[in-house]
1. Taking relative contact order in percent (Cα under 8 Å, 6 or more apart) from the coordinates of each of I, II, which one would give 19?
2. Check the numbers for mean count of other Cβ atoms within 10 Å over residues 10-17 across I, II and tell me which is largest.
3. Can you tell which of I, II yields 21.4 when mean count of other Cβ atoms within 10 Å over residues 370-377 is derived from it?
4. For which of the structures I, II does the calculation of Rg and Dmax of the Cα atoms in Å, for residues 210-321 alone return 14.0, 39?
5. Taking percent of Cα pairs over 31 Å apart from the coordinates of each of I, II, which one would give 51?
6. Of structures I, II, which gives -5500 when helix-only ellipticity at 222 nm (-39500 (n - 2.57) for each DSSP H run of 4 or more, over all residues; to 500) is computed from the coordinates?
Structure I
Amino acid sequence: MIINFTIKNFRSFKEETVFSLEASGAKGKSDNVAEIETKHGKKFRLLKTAVIYGANASGKSNVIRAYWSFRQLIAASFRYDVNDEIILAEPFELSPETESEPTEFTLNFIAWDKQQYIYSIAFSKMEGIIEETLKYYPGKTQKLIYRRRGRKILSKNPDFFKSKNDVESINPKRLFLSELGNSGDVFWEELRNYFVVGSSVVNGSASTILRMTENAKRIFESNEASAIAIKNKVIKLVQLSDLGIKGIELIEEDQVLKPDNNTLNEHDETYSGIRKQKRFKTYHDVYEHNNIIGKKQFDLIKQGSTGTFALVGLSTEILLSLSMPHGRPIWIDEIDNSLHPYLCRFLISLFNHPKSNPYHTQLIFATHETTLLDRNNFRKDQIWITSKDKFGCTKLYSVYDLDVEGLRDDVPFDKWYMSGKFGGLPKIKELDFIFDRQEINTNG
């Protein structure tokens with residue numbers, strides 16, 4: 001589980017910013033908090049869900065993107081050539097102080113082995129990995145596992161490297177964790193996989209929705225018991241979502257390939273090709289005189305609404321995360337895109353209920369949909385706000401830390417947010433100013 005994530009010099013985040021999932025001492029909504037104990041007896045109270053609000057371009061999506069970039073670098077850097085640019089480094093560009101400085105990420109987390117780790121990286125496009133450290137807590141104080149700076153491996157804990165060759169230098173464009181995770185050692189493989197397959201980052205864009213739908217196909221075509229269980233839950237959810245869909249299944253069909261006019265066959269009208277393709281099909285009742293007389297099949301992608309296949313893809317992704325024995329943190333940008341707020345609220349509630357979330361999977365999401373900001377859904381420490389100062393820097397803060405008179409867990413968060421008490425609202429110019437309108441005096 002994630003304890004906190006720190007961002008520095010990334011996109012609109014200039015200063016070091018900590019996004020924490022540690023719960024406050026408040027006792028309300030206990031189902032929203034997971035009680036976790038590490039293998040060495042250290043105890044944490046961690047939030048299962050957190051929501052980020054803010055005006056357009058205030059930086060809330062950059063919180064999600066920061067984690068994606070962090071995860072992507074761990075997943076892919078073992079393939080980087082020494083001459084490659086690390087395009088994932090995106091420093092704050094509105095100040096000469098930071099434009100040439102490295103981007104920095106730190107994750108404080110509890111891994112699959114119930115051990116608490118702190119993993120930090122600093123990197124830039126051209127220089128590559130400036131610094132990389134991995135620490136852990138065998139007791140109350142942290143200890144170093146390794147530290148590298150540039151090419152040089154400066155320090156290694158022998159307890160973790162007994163069977164390893166004495167590596168002293170490394171490709172400066174590659175993370176040491178990424179290299180170790182592909183060395184064949186089970187410990188390092190699992191630690192790297194905590195990031196690569198042990199977390200998920202999605203957004204509400206059309207391309208991502210289609211990708212999630214493709215991921216859902218793998219679940220629907222699998223014969224494993226766990227995949228079948230997820231498939232059945234997705235089908236039931238779609239059936240109960242008032243979409244008129246009575247069933248959904250994955251069907252293999254022939255797809256006729258049209259000739260490519262740029263090939264040698266461009267004048268051959270008889271040329272054709274066929275390939276097998278699996279596609280989602282939905283079924284709707286057909287009525288005559290108010291009586292059901294049959295079923296009608298539709299193609300989900302070609303004939304269904306964006307909201308329908310968004311629900312199929314996103315619900316599959318969420319149910320997969322909830323089913324993983326170690327939990328799988330999932331970060332979602334624009335969770336409300338193409339989905340009705342009631343459906344969003346239901347999907348969010350799955351993470352806070354102990355029966356649907358037995359492994360304490362965490363959900364972090366960004367949204368504009370204020371109807372989700374319900375006091376029955378969230379505690380103060382689960383609500384985060386982004387705003388930009390006059391210098392273009394994003395400030396990220398928790399509602400729990402605000403000094404607002406009368407702020408309790410039972411206040412109507414949506415109304416307080418929309419009234420401006422939490423900040424994070426867009427500052428829209430008056431229409432008279434935008435259109436240069438002048439008041440017209442009349443005698444009426």
Structure II
Amino acid sequence: MNFVDKAILSIEAGQGGNGHKSFRHERYVNKGGPDGGDGGDGGNIIFEANNNQNTLARFRFNKRLEAEDGQAGGKSNKHGKKGSDLIVKVPLGTQIRSSDNHLIIDLIQPNQQAIVARGGKGGFGNAHFISSTRQAPDFAEKGEPGQKLEVILELKLIADIALIGLPNVGKSTLLTKLSNAKAEIADYPFTTLIPNLGVMDIDKSHSVLLADIPGLIEGASHGKGLGHQFLRHIERTKAVLHLVDVYSVDPVKDYLIIRKELAKYSNLLAKLPELVVLNKAEGLNIKDMKSILKNLQAQTKSKIVVISALSGLGLKELRQDLIKLSFVDKKVGSSKSSRSSLPVINILDDKKGYTIEVKKGYYQVNGFNIERFASRTDFSNPQAVDRIKDIMRRNGITHSLLRAKIKPGDTIQFGSNQAYRLEF
């Protein structure tokens with residue numbers, strides 16, 4: 001499967017089912033008495049972090065997700081069935097953002113869930129509206145639309161330590177030696193086309209998760225080479241293992257190239273704890289090694305380790321250094337959102353609040369609650385229209401419209417949807 005770490009989706013929660021309008025056949029009761037049941041709520045769209053996935057490739061061609069609609073109510077006070085929730089499994093470390101780049105949820109805990117789009121509420125049947133003054137309500141509510149929005153999914157791998165360096169320095173070989181990973185290895189640049197993860201066991205209950213980041217090159221932070229698109233995956237790590245090829249023409253220059261790219265991409269990346277590892281040391285004479293170490297130590301305060309991933313030289317000591325690095329205290333993302341978190345977009349904090357705008361030819365009433373009532377109103381039914389007018393009176397909206405100089409016969413529109421209009 002191809003590695004994909006970004007996707008744009010259109011998601012729509014289920015619409016609530018319509019309430020039912022009906023009357024039972026009962027002698028001496030006006031019209032038999034109302035017995036229309038309520039509609040079922042629409043299904044939610046829930047995103048869930050899954051440990052067994054490491055790519056967003058499944059969304060390359062499936063860019064629209066819809067939850068099930070709620071069913072309509074029925075006679076004899078039968079309530080409609082709730083629409084099934086759509087649970088969308090994504091890799092651990094996936095961030096979900098709105099189209100304006102607002103962070104909705106950061107899924108950083110295994111099996112963590114979040115409702116990203118809420119299903120619409122089912123409409124009430126006419127049995128719901130019976131009262132001392134309304135003995136035979138001849139109307140029912142429509143189901144409320146489900147939330148509809150465009151979201152951006154962005155995967156940032158969560159690992160303890162990231163292996164970085166120029167192409168062909170031996171990161172994949174080292175990963176296979178230290179962990180259970182089976183990375184593709186060959187003697188040409190850019191062997192690694194996707195980040196590889198490997199688990200390095202410490203004991204029966206502890207392990208270190210390593211991430212082999214595709215080779216970076218000079219200019220990577222500005223989009224050059226293959227590795228630039230994977231720089232974001234280093235942000236989650238506690239530390240970096242910076243691998244340098246001792247047989248390079250200029251190992252120190254190689255080291256500085258990567259450090260420069262990290263700093264250009266993010267100041268936070270440049271400040272991550274670092275372990276510098278000189279690889280391919282088998283056969284190198286002591287004099288040349290001392291020269292490289294001296295020059296490199298002049299450029300960094302990080303610890304420098306000499307190894308040979310191929311022969312196993314120095315790997316035992318390296319494992320101990322990596323274990324120490326893995327215990328660095330670093331907070332990854334924000335885990336405030338839990339299974340019960342209900343992220344909501346474009347909803348006013350004051351749900352009872354409203355505003356009135358005088359438009360050309362009509363008055364527009366905006367507000368969460370009143371727009372919600374409007375979406376559930378059958379404007380072709382006089383009794384349903386009387387009900388929303390009553391709601392407007394009780395909430396002070398009618399008074400505010402009069403102060404705005406509205407006149408009988410003028411048009412009122414609820415929100416930006418022209419389908420929700422009535423005559424004052």
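Just so you know, all these numbers are worked out from the coordinates, no wet-lab data involved. Remember, predicted model here, so these are calculated numbers, not experimental data. Cβ atoms are built from the backbone, for glycine too; each structure is taken alone.
1. Working: I: 19; II: 14.
Computing relative contact order in percent (Cα under 8 Å, 6 or more apart) on every structure in I, II gives 19 only for I.
2. The structure with the largest value is II.
3. Values: I: 16.1; II: 21.4.
This value belongs to structure II.
4. Of the options listed, only II reproduces it.
5. Traced to structure I.
6. Working: I: -7500; II: -5500.
Label of the source structure: II.
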